[in-house]
Every structure is written in structure tokens, then in C-alpha cells.
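None of the figures in this text is laboratory data; all of them are computed from the coordinates on show. All values derive from a computational prediction rather than experimental measurement. Cβ atoms are built from the backbone, for glycine too; each structure is taken alone.
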Structure I
């Protein structure tokens, strides 16, 4: 990519109209936004009925599409059947996204379930190895609770092993995971420096990022908040992204959706 795009997860809140994916894409482009993350978190709702309209709206509006795969994924599940079902859910999301010309399918890889971290890493790695090449990037998302596999180091290590896998850096999750650890521009810069050091400087030119307000406690993430109701320092984060020359896509997941996505984009472009 040659710049940093901004968009939302799911359909816009809008102006009273009821949106589908195709009309939502056109509406967001009219606002000046660039991207949408299709929420396949409970079901994959790109079908033969709406696929062509979504692909056409994407092309006509020069739009970026990603998807968030099912919440019901645990590649470290104790039961082999549940691991198989988790992989199948990832593949189904990736196939649907590829059918409309999308780029990145995001998912949370799994949970520790009280097992040693190195053992969990090996199990998840072996399950990622079984995912087919479908023309999209598998984006492993940093997670917001200590019980979830997915700190920055774990995901970067996996992405070094598989050229089909790239990180999805949810800065709000990382902030919550460590009970409000990301406070200054230097805090965000350390994350970007680690990505560049471990995955190469080119990784900063193709990032997928989640930014939202977030509520958290000692155990990590609780729920998303509007940016201005949270202590998440989006200004420091965006400044770090600008100074590191980051390109790719920023998705806002908080309750204000396009309002806060525009807040992010406008602040970034004014830097």
C-alpha cells in the first residue's frame, strides 16, 4: 500500500437508513473513509445473493475490505474436533473474503487453557500450518486478556514462520492486556520498532491495525468505548504511525464507528 487507510468494523451507524454491505461501502466512501472489516464473528454472511453487489461496490469505490473471522476459534482446544472446526471457520471466512476481492482475514488464534505457553505456541503453530493458501493474508490479532494467546512477541514469532500470516496489531488490546500500559508516543514506537526489527522494515508498509477506545481492569479488556470516553492515547499512537511511515489499514471498532474513524483519519492527516 502507498498510504494509511481508515475504516470501520461492520455496517455504519449512518443517517437513519438501513445499510447492507454494498450500500455501506458507498456511504463510507462518501464520508471520506476507505475501508470496512466484514464481521463474520457469528456467521459468514457473504453469499451468492450479495457477493456480486459487494464486489462491485468495492471496485467502484476503490475500497479496502478485510474480515474478522468467527469468535468461536481456539486452535489450542483440547478436543481435536474443536481444533478442526476452528480451522474450518477460518477457511470459510477467508474464502468468502477472497470472493469479494478482500485482503486480510483477522482472528484470535486461541486460549492458553492453563497450558504452558511454549506448548500452546506449538499447537497453534501446527494448526496454522494446515491452513490453505487462498490469496488472502491470515492476520493474527493481538489480544486483550492474559488468558488469550496473542501477545505481540507470540504473534510476531508465528509470522516469521509462515509467509501466509501477518499480524493484526490491536493497540487498544495491547493497552488493556497490560492494564493501561500504552501511554506515550514512545510506548507505541517500541511496538513498531519491534515489528520492523523482527519482520523487517517492509512490515510497516503493510500493516492491519485496530484502534478503539477501551475499558479494562487488572485482567485486561472489558469492552470497547468511544475514543473520547477512554484513556487510550490515540493521538500519540497516530503520531507514532506517521513518524514510522506506517502504511496499510486502520479499523475502528468502537461504538461510534464512522464518527471515530473520521476523528482518527482527520487527526492523522493534520499531523
Structure II
């Protein structure tokens, strides 16, 4: 397997904190990740390093790949090490449209893992500008739409019953609706619903529900709630349950992006499913 590397973008301003943007369809983080991470992907993710190359390894791969951009599919177990560099993490549309489009302009090196964006320096330059200028959520979302290929030929239809289950999970985030209840609402057997959900989203229903609860918790923190209050309101049993889930899925402590001890900005919708955004600045 080839070892790939490209020159990163030189930063002309010191990094004073991280940025986290939350939308219903995507999530965007920009900052320094201080340690190697073992991640269980619950959504497709594009990672772009702005300066130092990253080392990445997918499960059962056995070989480190050195690169400045990498795309992971949902459900993938990966190890990443950004060597304290500045990294943009784009968690993508869970139904896979962003992932399918980005895969067309990258090189596949492992089942479902792609590296080296064709316009890599354009992505790096755009994200360097984001770090310097802190755009509004609307402006950043439009920028991602401009950067990501928009190939309608790659669109694959999503089963409406799966979409209905996703909407149900989002509308009852604090409830632990059983598979039997969810399957009954869309007139499917439990095995058939499990099969369809995994086919379209790449992860089991429980994993997707946990992922959405992380999102709702982050929104709650951005709206001024404590981490404990926000995590319990999102359906976690306690803060320990939330922290363990956060670390398993994202490979880092929640304090890395959500604590007042770390300087950073979080942009989140005023309501979890809304379109207006408000800003929360950690550490004042």
C-alpha cells in the first residue's frame, strides 16, 4: 500500500482556539487534536490537515498512511494521529451523499477509505480562511457546498421508511424507543428494519441514536446548559455515559471541544432542528 504525502498550507496566524459548527446534516470542527485517536465512525467523515501530515490507519489494514486529506465511511474503525497539527474534521450527511461525491475526487486505499483530494490545496486554503475569519454558519455551510463535488449522478434513493425512523429518533431523542416500536411504526419486521437501516446509514440504529445524542448534547452546551444537564436531556443516563460514548465515537475527551477550560467557539442552532444559530465561546 502506498505512503502518500503532500505539502500543507502554512498558517500565518497563531491558533487561539477551536471552532465547532453544528448543523442537522453536517458537523465541522477546526482546531488542534492533541493526541492520537482511535475512532468508531458513526457518520462519514472528511479530515483535512492544514499543516502537518496525518497518519491514518483503518481496521485490519496494518499499514500507516501519511496524507493531508482522508475520507472515512460510516461504521469504520480507524486510528488517526495529526501530530498536534491543525485539522478540519467534517462529519458528513449521514445518508452518504457528501461521502459518495467526495469519493469521486479522491484515491481509494482501503475498503471505504479514500485519501488525497484532487483540489486539496483549495480545501486547505479555504479552511485556513475559516480559522482566521470565523464565518457565520450560513457562510461556512455554503462554502462546504462549493467545495464538495455536487454530482447528482451519484445520488442513490433512500428508503422512506428509514428516513421516517431517523426523523422519529430525532423527534424523541431522550426516549429509548425499542426496535419493535420503531419497526411497527413503519410496518417492517425488526430484522428487515435493522437490515435497511444499516444498508442506508452504515451503522446500527443504536449507534446512530448515540451519535445524534452527542449532537444534541453539544447544542445544549452551546445554548448555555452544563455538560451534565445537556447530556441527560439528550438521553444519556449520566455524564459518564456521555463521556464514554463521546470518546468511543470521536476519539477524544468532551473537554477538548466543549469545556470552558478550552478557548473556542461553538455555533449551534437556536433549536436542535432549527436553522437559526447562536454562538457560545468557551473560556470567555
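Things worth noting here:
- If mean count of other Cβ atoms within 10 Å over residues 76-83 is computed and equals 13.9, the structure in I, II: I
- Here P(r) over Cα pairs in 10 Å bins from 0, in percent, for residues 44-171 alone was derived from just one of the structures I, II, and that gives 13, 44, 30, 12, 2; the source is I.
- In this comparison of I, II, the computed figure 1.55 for Cα Rg over 2.2 N^0.38 Å, for residues 148-187 alone is attributed to II.
- Computed 18.6 for Kirkwood radius over Cα pairs in Å - originating structure among I, II: I
- P(r) over Cα pairs in 10 Å bins from 0, in percent, for residues 52-107 alone from the coordinates reads 25, 41, 22, 10, 1; which among I, II: I
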